[in-house]
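Each in structure tokens, the structures are laid out below.
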Structure P
Amino acid sequence: MLNLDTHVLVFALTDRLKAREKALLSKDRWGISAIVLWEIAKLFELGRIEVDLEDPEVERALGRLHVWPIDLKLCQQLRRLDFKSDPADELIAGTSLLYKVPLVTRDARIRSSRLVPLAV
């Protein structure tokens, strides 16, 4: 299973993945941290993306994903991160750290981590 950050999921839903990402995502199941759903809702509300959580196609696509919760164990992992970022990115990276699942991200700050398992 792969953990997708918010932007990679949005790019996948809008068919804007890079060739390398498309090949990587085609080989495994996808999961997301619960915070990704909140980020998508906020970005849509702010008019920064066109992915609407109430769109039936988006609902169907998201229904096929595994969603990891934001819970005590995840929040405890955040102290172990070796980078600082916005809370959503830390929760996404912490999810990969806690569940030992590779993260697919373009975020340079997260990619610089020596602890967060990254999909390559």
Structure Q
Amino acid sequence: MENGHEPATKADLQQLGESTKADLQQLGESTKADLQQLGEQLRSEFQHGFDDLKETMRDGQTEILKAFYSFAESNQARLTETERESGALKERIGILERRLTEVERKVNFPGQPTQ
């Protein structure tokens, strides 16, 4: 097979077949290793992206919770103020009811002293 113009012999063909077989085996092994390396790189990239996504979601969750806490605090302050006003109004109504009761006693029972 040294000279490209001579006919090939069975030995040349067998040598070529063995050489080709070895080359294909080597190519298969290197391709397999390259694919494994590529697979590991893809897994690593995917995991990194997934971790970034989880962190972004946690940050969003934290911001939502902060907003709800702020809303809850202002709502609690408003509710407390409403309860205070309600208590003051109830006290004033109680005073008016006592005074009205005294007036009714004076009108209905003019000769008796009020308590």
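Quick check on the output: -33000 is helix-only ellipticity at 222 nm (-39500 (n - 2.57) for each DSSP H run of 4 or more, over all residues; to 500), derived from one of P, Q. Which one produced it? Only structure Q yields this read-out. Which structure, out of P, Q, was FRET efficiency 1/(1 + (r/R0)^6) of positions 78 and 94 (r between Cβ atoms, R0 = 30 Å, to 0.05) calculated from, if the result is 1.00? For FRET efficiency 1/(1 + (r/R0)^6) of positions 78 and 94 (r between Cβ atoms, R0 = 30 Å, to 0.05), the value 1.00 is produced by structure P. Taking distance in nm of label points 7 Å out along Cα→Cβ at positions 14 and 30 as the criterion, the top-ranked structure out of P, Q is Q, with the highest value. Using the calculated result 47.5, 151 for Rg and Dmax of the Cα atoms in Å, pick out the matching structure from P, Q. Computing Rg and Dmax of the Cα atoms in Å on every structure in P, Q gives 47.5, 151 only for Q. In terms of distance in nm of label points 7 Å out along Cα→Cβ at positions 6 and 62, the structure with the greatest value among P, Q is Q.
Could you figure out which one of P, Q the value 0.05 for FRET efficiency 1/(1 + (r/R0)^6) of positions 22 and 54 (r between Cβ atoms, R0 = 30 Å, to 0.05) was computed from? It was calculated from structure Q.
Structures P, Q were shown, and FRET efficiency 1/(1 + (r/R0)^6) of positions 46 and 102 (r between Cβ atoms, R0 = 41 Å, to 0.05) at 0.90 was computed from P. Among the shown structures P, Q, from which was the value 2.8 of distance in nm of label points 7 Å out along Cα→Cβ at positions 70 and 86 calculated? Answer by label: Q.
Laboratory data are not the source of any read-out in this text; all were calculated from the coordinates shown. In this text the structure is predicted, and so the values were computed from the model without any measurement. Cβ atoms are built from the backbone, for glycine too; each structure is taken alone.
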